[in-house]
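Listed next: structures, encoded as structure tokens.
FYI, it's all coordinate maths here, none of it is from the lab. What you see is a predicted model; the values in this text were computed from it and never measured. Cβ atoms are built from the backbone, for glycine too; each structure is taken alone.
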Structure P
Amino acid sequence: MWWYLGLPLLLVAAPFVLGPVLVKFTQRIPAEPEFAELDPEESLPPEVYELFSQSVLGLSADGFEVMGFLSPVNPLPGQTQFLCLLVQRERRDLAMAAAIFQGAVSAQTLQALFVEFFTPFEGGAQALLTNNTATILPFEPIPGRRVETFVSERDPRRLYRIHRALLESYAHPAPKPEPAPGSQAQLVIASMQREYEAQVGTGYLRRAEDGSAYLPTWKGACLMTWKLCWPASAWLRRRREARAEALLAGLRLS
């Protein structure tokens, strides 16, 4: 009887116990991420270019220009990732579309396609990010770095209007000047490094002794894993949806 009662409990508890152990001892985030810059006519797969054409390239109507296409040199095992970076020079807004495939590139292996708008402010400590990713963010929120998610908003142009309305709804420093031409890879790397360094302060990550990587702490391994497990994941999604609905109800969208 104890075996039959204990087995379901063991299966339920396994992700909460074994997951953090796996994360703690297998995850290693490079301190110097590497990205390859892709030529859309030569090295960017046509399927990926078509995905980006259907999603963010229509943002040219809002004054966005494509800065370039990137792919991480060392993505997560089993994944293939592509990024498209854009800039709205007059308003100093940045945009990024991400296409993530589980394995080889095909319509069947597409795991995620999302867009994020990013406005950094003078001083570098504050920024507004607006995205439509369905992924639960594993890290701890960083003071001054406001992230708002609207999963149901699949139209990038409407998502950008939401981003602009959010900017107008609260006081913030002046946006930083537009990035220099040709700096798209360094722009992404610098943003990632700021995020990782901030997570050292939250206790989620620690620096490796040789400085080559960021490693999860036990606190980070547990909390990042548990956020992705039910029922925490379901609660976080419901809270995210409720916040998005409340924000949209209070915004004036053009």
Structure Q
Amino acid sequence: MKLFKADLHIHTVLSPCGCLEMSPVNIVQTALNRQLDIIGITDHNSTRQCRQVLEAADETSLKVFTGVEITSREEVHCLAFFEHLYALDAFQHYLDEHLPKIKNNPDLFGYQVVVDKDENILYQEDYLLITGLNKGINEIEQEVRKHGGIFIPAHIDKPKYSLISQLGFIPDDLPVDALELSKHTSTSDFLAIYPKQSASTFIRNSDAHQTEFIGTSYTYYRMSTPCFEEFRMALHHKDGREVIAA
């Protein structure tokens, strides 16, 4: 078993709040410079930049987990990751179907573009990606499972767009693979307030929207290899795999 350093909550230039410097090649190079082993690509309500980040990392040591940060009808942010590109594409279809068709205003919210490894624009998303889907969080979790995905509510301690801020509690009937904490709290401080969550797995990531923040928060995973199923096993502490120093 080895320890792998991972930052699994990174936005690209596709997210309207992501800086234009967050291109695939810049993200990959910064992650390597910060000695990360694994990154997760999690743009708001879209998976369309994932392939280009995979391509940018193809001949490097960096492993890329492809995913998305979904906003539910309740305006709860949650992370989802998918092992296979066909599952990623199927979930993108779900996102397209349930994202409200509100036109983006680039002057107000920023541009939403997909770029290749040479930073050429391949696609521009016309609909605003930071709105909530017309589906509730339980429905979204079920759809993620339908495609074999991993489901993790994001930055649950934050005062906005989190389980606790939006719902007021962590639902007992919501199956999760882990809970993400922001850099503003520790696991021990969180459990002092919410001791019922002592059996949960906690992870921490940067939620980077600029390159300078990539890798500023991270989690170690004890796994045999940096692959998707090992990651799933680590989140559930199976067969010696585990989450370290979250």
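For distance in nm of label points 7 Å out along Cα→Cβ at positions 115 and 179, which of the structures P, Q scores highest? Before the final figure, lay out each step's value.
Numbers: P: 1.8; Q: 3.7.
That would be structure Q.
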Note to self: Using mean count of other Cβ atoms within 10 Å over residues 19-26 for the comparison, can you identify which of P, Q gives the largest number?
What the structure shows: Q
Margin query: Using relative contact order in percent (Cα under 8 Å, 6 or more apart) for the comparison, can you identify which of P, Q gives the largest number?
Written below: Q
Check: For which of P, Q does helix-only ellipticity at 222 nm (-39500 (n - 2.57) for each DSSP H run of 4 or more, over all residues; to 500), calculated from the coordinates, equal -7500?
Finding: Q
Check: 19.6, 70 is what came out when Rg and Dmax of the Cα atoms in Å was calculated for one structure; which of P, Q is it?
Finding: P
